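Following are the structures in question.
Derivation of every value follows stated rules applied to the coordinates shown; laboratory data play no part. Quantities reported herein were computed from a predicted structural model and do not represent experimental measurements. Cβ atoms are built from the backbone, for glycine too; each structure is taken alone.
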Structure P
Amino acid sequence: MKIAVLTSSRADYGIYQPLLKRLKTDDSIELSIIAFGSHCSEKFGNTVNQIEEDGFKVLYKISNLVDGDAPIDIANSYAKTVSLFADFWANHLDFDWVLCLGDRFEMAGAVNAGIPFGVNFAHIHAGETTLGAIDNIYRHQISLASKLHFVATESYAERIHALIGEMGTTELVGSLSLENIETIPFLSKHEFNEKWNIDLEIPTILMTIHPETVDYAQNTEFIEELKLTIPELLVDHQLVVTLPNADTFGSLFRAFFHEIKQLYPEKVCLIENFGTQSYFTCMKYTDLLIGNTSSGIIEAATFGKFVINLGNRQGGRACSENVVTVPFKHLAILQEFTKLKGKIYTGSNCYYQKDSANKVLERLKKERQ
């Protein structure tokens, strides 16, 4: 069986990893990886190299992003993606399944270009909601174009049934990324320090903040609130920041974090791409997470970490009890920070399912019999 995997960013690649390992080692599968989006952008670290360093062969590399992150640039990147993938699908129609994941605009462009060709898409992390991001629309576009839907919770399966209008297309698999936690060997604090020059013996906050893209004009206000907040966080913690992906006005947050780095060079660390092993190692040893990224919603509970989730970007998503959502207001953030710092979360993770990657692979095989 010929299976292609669409990956457009460091985020979806990290989630795919357990499944990619299964596909690579299964003699009945011919795996093709198609890398595009920020993977093929020097600005975002050429993360396609990380895929190859991990031992996977990238058969196709498609450079689809235009420069800039204003709304017109995002729209033009989307249009370019559709055009490039129209040509690609016209010449590559022999895949039994094409896996797509999540909600990025690039992923939606690649998938929508395949609709006229009847490409068999299977959507991972289908049915979820992120009310503060235009990705919410793109995710449902991807689901509508897909013939199979792998969902992380029962509630997401119900949403897909309502969206698609038919039963039987979903498979409950949890989140693939949690399988990484069980299989990837973590670095020690010493090894991490040797690799990144970051001492995790120091109390650490792990922060990832992406722009809100529905009401994107508010992002400048959010940054002003962060300017008031971060100096107080740095009194007894260091800050490790993973920089945002390609999103509408993501450059505003990138510029802000570089400014903070200049003001506090000894207490702020900026990371373009940790890779899964180092990112999870940092999460393991950090005090808590602050931001609005899906990793705080999905993986942090398994590490026993509390998360201060900011704003509406992840609004509507299922959360475990470790996630506390607050507005982008510095007093609200500091209030929760004072409550949660140094605490360990001992509850469950609502995204966990055993053998997630195997469940995906077995359903794909079943559907092609």
Structure Q
Amino acid sequence: MTSLVNLDALGVSNLSEAAGKAMSQWLGTNASPSSLHILGEAAAEAVELGRDQIRSALGGKNTRVIFTSGAGESDNLAVIGASQKGKRKGKHILVCQADPLSVIQAAKSLSKQGWSVESVPVDSKGIIDLDALAKMLKVNTTFVSCHLVNEETGVIQPVAEVVELVREKSPHAHIHSSARAAVNRLHFNLDWLGLDSLSIDSQCAGGPSGIGALLLKDNIRINSILHGGAEEGGMRPGSLSTALVAGMGAAYCGINELSCEVNTEVERIISEKLMNLQWTIMPKYCAPGIISIRLPVGADALVLECGLAGVLLSPSSGCTASTGGPSHVLIAMGISENDALQTIRISLTHGFDILEISHACDVISDTIGKITA
């Protein structure tokens, strides 16, 4: 791992020292937090500590933290759970056209059960069209979703303005945001954004993979979409992994924003090193550490060849790349299918090395030459 240059921080990250230390005492003990004996009580205390740490980082004193397997499950729980809970007030759902597939597909699943699901368009930068949103909102709109930072392009959505519009026109609507890509890049909080729910995962904060959470305002009630015991307040059955919760909580104690200067410096190096590139969005408009560019080769081939040379890239966000087709986000922005398939994402996190990025750009340039020779 140490010999690799990681330009895919949203897909690959190292465990933080704090997270590793918090996990270490639980890795050899599988104690259920639901057990009544002394080890169960200790595990329950560790879980509640992790919950408090996440609440302090991104929520508020009136925030519930429901642990899940990751941001995707959290999105499903928010979309389906909130929509089903509010169905007596209406069955109209609005999602941003560039939202994560976990949000979009969860909403589509409800369309088969009688809900009316519409996608709010985005402009050429991938930013939600607020005028269109205003026209699409109805009195019976019961769920609205708009992510905070786009995982593929880095564009920052005007979530506060979305919330203001929804509260005015659809006061009964549950407002959700997927915030995975915003963690460790922007300063934000469930309360001051005015949201009802927020989905996050552990990995983007430097915690272990395989765990995430849904942050929910304490006065908001949603239906469970899984069935079983009383774990997580009856919202998610099955024993929690104390080690994963402890690691995630410790990781969220250490989150902080990347400097806005990151994109400026990386833009300079990329411009100098890579020929015939096109910016999907100029980096100055994006969250720190997320840059999307188009190069004159297929993204999949470039990512595979660069990986063999020790440089980790992504053709798009993981959920879109696995489909084998063009990114739904880029298509929504009006980018052609061919151009979308030539687009890569560079994502960075704390501790990156500018010299390594320069070297990585040389590798990318050489690889393009080999592919097109």
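Where does the value 17 come from, among P, Q, when relative contact order in percent (Cα under 8 Å, 6 or more apart) is the thing being computed? Here the read-out was taken from P. With P(r) over Cα pairs in 10 Å bins from 0, in percent coming out at 5, 24, 31, 24, 13, 2, 0, pick the structure among P, Q it was computed from. Of the options listed, only Q reproduces it. Look at FRET efficiency 1/(1 + (r/R0)^6) of positions 17 and 41 (r between Cβ atoms, R0 = 30 Å, to 0.05) for each of P, Q: the largest one is in P. For mean count of other Cβ atoms within 10 Å over residues 121-128, which structure out of P, Q has the highest calculated value? Largest value of mean count of other Cβ atoms within 10 Å over residues 121-128: P.
Here distance in nm of label points 7 Å out along Cα→Cβ at positions 185 and 225 was derived from just one of the structures P, Q, and that gives 4.3; the source is P. Hey, distance in nm of label points 7 Å out along Cα→Cβ at positions 57 and 177 derived from one of P, Q reads 1.7; which structure? Considering all the candidates, the number was obtained from Q.
Can you say which of P, Q returns 3.9 when distance in nm of label points 7 Å out along Cα→Cβ at positions 145 and 353 is computed? It must be structure Q, since only it matches.
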